[in-house]
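The following blocks contain the structures, represented as structure tokens.
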Structure 1
Amino acid sequence: MNGKTVSVTDAKNRLPELLKEAQQAPISVTRHGEICGVIHGFANEDDFLEWRIRNDKELIRRFERAKEEFETGSRFLNSRQAK
């Protein structure tokens, strides 16, 4: 990951400042010279929710399944057959 990098200690001591900076670009966090995390800031809650939706694998899987069921009508057919 390119961009700014800080140590865990630096991140701990400067977290509020780094969160503000991370709204512009993610910041890598290192421990003993190895990347161990990333600080990703959000300008507002909508930005966070958008990121969460794009990165939540379970949510993505559910959307894909619902889309497939909608396109094939399988959910509708299964519910009618149950009656």
Structure 2
Amino acid sequence: MMKAYDELLDFLTSAPTPEQIVTFSPSRHTRLRLNELLRRKRAGLLSAEEFAELDEFNRVEQMMRRLISRARQKLAHPAQQA
């Protein structure tokens, strides 16, 4: 099973353009897994392993938000790129 972090690493090692970063979306499998974890959390049924997995999703999401923000800045101000 591919974890969210692995999926992100695969994406980043493909040398995406700023446009690809802005439009990145996790795989259907990853989105379904996240929804299942969130459902289990709301029901109070998360195991310790699932809690750690959900925490990983949150860290990946935070990193992607920062990457997307940076990519948008580069697209908005291409002359300022080093």
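Which of 1, 2 yields 1.9 for distance in nm of label points 7 Å out along Cα→Cβ at positions 14 and 70, as computed?
Answer by label: 2.
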### Message
With percent of Cα pairs over 22 Å apart as the yardstick, tell me which of 1, 2 scores highest.
### Response
1
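Match the computed value 3.3 of distance in nm of label points 7 Å out along Cα→Cβ at positions 22 and 54 to one of the structures 1, 2, and report its label.
That value comes from structure 2.
Given -23000 as the derived value for helix-only ellipticity at 222 nm (-39500 (n - 2.57) for each DSSP H run of 4 or more, over all residues; to 500), which of the supplied structures 1, 2 does it correspond to?
Source structure: 2.
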### Message
As an exercise: FRET efficiency 1/(1 + (r/R0)^6) of positions 30 and 46 (r between Cβ atoms, R0 = 30 Å, to 0.05), calculated from one structure in 1, 2, equals 0.95. Which structure is it?
### Response
2
### Parent structure of the calculated result 46, given that relative contact order in percent (Cα under 8 Å, 6 or more apart) is the read-out and 1, 2 the choices
2
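Taken together, the values in this text are just the output of simple stated rules run on the coordinates, not laboratory data. Small disclaimer: the values here were computed from a predicted structure and weren't measured. Cβ atoms are built from the backbone, for glycine too; each structure is taken alone.
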